[in-house]
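Colleague: So, here's a batch of structures to check.
Derivation of every value follows stated rules applied to the coordinates shown; laboratory data play no part. The structure presented is a predicted model; accordingly, all values stated were derived computationally and were not measured. Cβ atoms are built from the backbone, for glycine too; each structure is taken alone.
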Structure 1
Amino acid sequence: MLNLLTQNEQDKLTLLDFFENNNDTLIPLWQLEELLNLSTFKTSNITEELSDELSNFSSGAIKLLPNKNVTAYGINNELINKFKLYYLKLSPLFEIYMFFNKGEHNFPLKIKEIGISQASAYKLIKKLNKQLEPFAIKIHNQKLIGSERHIRLKTFEMLLFFFKGIESPFNNSVLKSAHLLTHALIKQLNFPSSYSMKLKLEYFISVSLIRIKQGFVIEQADSLTFKKGISRSSDRLYSILTLTFKQLFPALSEQKTHIEVLYLIEFLLSESLLTDLNILDGFTMSPQLIAQTSDFISHMRKACNSEEEFQLCEAKLLQETSASFLKYNLFNYYTDSFNNDLINQQFTELYVSESQLISEFILSRTGQSELSPEAFSLFYDLLFLIVTYVPNNAFQSPLHICVDFSRSMTYSKHIKNKISAFDALKVIFDDEVTANTNLYVSDFANYQINIPQIIWKDPPSINDWRLFGDTLIDIRKGM
């Protein structure tokens, strides 16, 4: 994602993220120094600045105590999101980027509004161009030019990440045009009522409209083609979008309108917003996307322990998998969720077999030894479609557990019922220890067997169940 904040502002956001997980805790200043990799003096200054800025918001507080300790109250995700937007709107880099993205013309006036010199402004343009270079984008001759797909995606990614519906980054004219397209889609499609999805669509369409108005048309990706006459639903969707684009941009040629309509439909597909299979009949994915989808479906089929169960969900898997690969190839944008090591570890431990299945597939295609941040987006899309549509534990060998408490068979049955509540597991209960048994659970140890044992003298506590879950994860990893 484009980095348009100062290092000072990034450090403050790092502190806020840390405080969110450590509210109402006495934190030594040296711990914040290590977190930011800064001196005591600089860390104190940044923390004091952040404390002062918090007074402008209705919630949250940071206090620096005399004994070089810090404590924070009321720091939550909503407050952090507001701070992100607050810092972005203070950023001269953001102001300059959006000036050229919107195709505005009076740059000297913009410099004056920002409150910087002409020399400083051109230094910032140079800094921006250095960030934009990897995406084949640059500011040149008072215009933002280069890969139009990258320009729109990077702008959409940034605006969605920072604004999140707190306020709109678009003027009323752009929103009015965007709503015309959105309403046409809602009328035609069985569209989800999700606020977040509607907001995402509004941002995506608005970014596109701003660029089209300046005469910039998206490059054709050949990832999706349309053939009229195959499906009435497909024809109707294509026709409605084409007419709406022509209403908004009468001078846009037929070919350019066609490309923009396909671009919007690509996005709808990538976000799984086209839920009616009949609508998809008139659209064909590129051979590359078809091959990626087919390869992953085959990879899943080989790993699934029930062909019958797999066939029941295969049609939905085909649709969702193709959407996931389309998103990965064309619309892979950064979000602030599911992107830290702890979350990744939790999901890979919860869905061991599924995670291994997906990781093996992605790594075999990328030739890398570990998943990149971009690949994790695909990883989670594929993981959630598997755990949503494939029957529980279709990719796992069952765990055999022998539950054997001396108190009574009824108590053993009670513990079995509790274990069965672990939805992500596939458990078979053995009445006695066999060669297949993976775990023995009892109130005293069995010295005749050589498998992991969990011994609960008293009814298991919350911590006991946590250790039980950790043990099952370790067993699953070794299977």
Structure 2
Amino acid sequence: MSTDSIIVLSPELTPSDRLILENLAHDIRAHHQAPSHGAVNAADKTAGFNANPPSRPENGTANGGVLGCESCKPSQDRDSRDVATLAGLNDPVSQDFEPTVFPSWDMRHMKAHLPPNVYRDILLPYVSWAQTVARYKTDAVMVTHLIMYFTTSLPSAIWLFYHFSYLHGVAHVFLQGWYIGAYTLLRHQHIHQRGVLVKRSWMQLFDHAFPYVMDPLMGHTWNSYFYHHVKHHHVEGNGPDDLSSTVRYQRDNIWHFAHYVGRFYFFVWLDLPLYFIRKGRWTTGLRAAFWELLNYTAIVLLLRYNFRASLFTFLIPLLVMRLGLMVGNWGQHAFVDADEPDSDYRSSITLIDVPSNRYCYNDGYHTSHHLNPLRHWRDHPVHFLQSKEIYGREHALVFHNIDYLMITIRLMMHDYEHLAQCLVPIGNQINMSMEQRVAMLKRHTRKFSEEEIQQKFGIAKGQ
């Protein structure tokens, strides 16, 4: 298969993602140009990049373009170089170190485009200060986000209670809709690392306290994300006892998806505590129930106090967030290989895309996250490149130019052709035709029978 491997480089990709896609495209091209594949034909030359924008130089790699044959050097040397580059971006003592400060702009671009005095006298002092507040020097962006939330979202919500208008209420919902993705992944880092700010005095206190203020405004209930995601989902790993497992569903069926979302919407308050109780973890179950029901009670009381303001600041964000969480988890675990469904490589996916990785803390590297839930978000690209041979041997799935939301939507549309075009083939997948890719993806979305679940997961399990 040499005609279908077109990798699209978005100009908004992070430096790490761009390097990884270039590396994977090099592997595809080198495979097709190997002697066993004969001379390179015109179609093979398109097997690397279809860069955006197309006006960029053909042979340049730093800014995109179609990589020329002269770039097909021994893969091991290239891999070592690229891994060193990625590691340097994360290492504060490296000359290549580059902290994340704003999600939309990299430091290298701000240095190139900002007026020198603004970069020197405003940006660099802010970055230096933010690095003293963030737990990791790479994570100045988390300080940026917290400042943004507490200076926009919180005052906006307070003002709605003081002086409500429908125009402001709708604008507030749209603002929160823009924020909730990045906030959720900030909290994702927070619940796994037990905080995102430095562990000292009042800063540690703020680090512990801010979720109790911001979570309800962003559609989360108090501590439920921690109990559901850390204490439950990562324990079960999309297996049969996972309340958010996809294995009992046909993942391209809209009615199965509606059941999946509806169960979480209306019964998670009961399902999660009962899960812990079934596992003999009574204390955790009671805590999960306490925080969930306490949050519901607080919302009901606020609705009685000021219905309109509470509707726009608490209830609508909650409904939107719960839908978003289920759409995202469906996309993350839609493709499950029946040959080894309990493998993290074969029950989760990797996305190299802009929304997931630039704006949501490398959330696209979901396989890497399941392999090591404590891995720092900036370390996912390094791990992936270091382990790409293992990913290939384990038949892991890597997509690009698509996010979890669009994966779910494309599945509901039965648009497997588009999904296959977004697949970045690794390992033996490079030899697949487009039709074979489509067939593979369809196999990975089918519902498991209870007999299969008992066989594949070793023992009979029930939710």
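Colleague: Comparing relative contact order in percent (Cα under 8 Å, 6 or more apart) across structures 1, 2, which is largest?
Modeller: If we compare relative contact order in percent (Cα under 8 Å, 6 or more apart) over 1, 2, the biggest value is for 2.
Colleague: When Rg and Dmax of the Cα atoms in Å, for residues 91-370 alone is calculated, the result is 21.1, 69; to which of the structures 1, 2 does this value belong?
Modeller: 1
Colleague: From 1, 2, which structure was FRET efficiency 1/(1 + (r/R0)^6) of positions 211 and 307 (r between Cβ atoms, R0 = 41 Å, to 0.05) = 0.95 calculated on?
Modeller: Comparing all candidates, it corresponds to 2.
Colleague: Comparing Cα Rg over 2.2 N^0.38 Å across 1, 2, which is largest?
Modeller: Structure 1 comes out on top.
Colleague: Comparing 1, 2, where is mean count of other Cβ atoms within 10 Å over residues 347-354 highest?
Modeller: Top value of mean count of other Cβ atoms within 10 Å over residues 347-354, among 1, 2, belongs to structure 2.
Colleague: Same structure again: Of structures 1, 2, which gives -19500 when helix-only ellipticity at 222 nm (-39500 (n - 2.57) for each DSSP H run of 4 or more, over all residues; to 500) is computed from the coordinates?
Modeller: The read-out was computed on structure 1.
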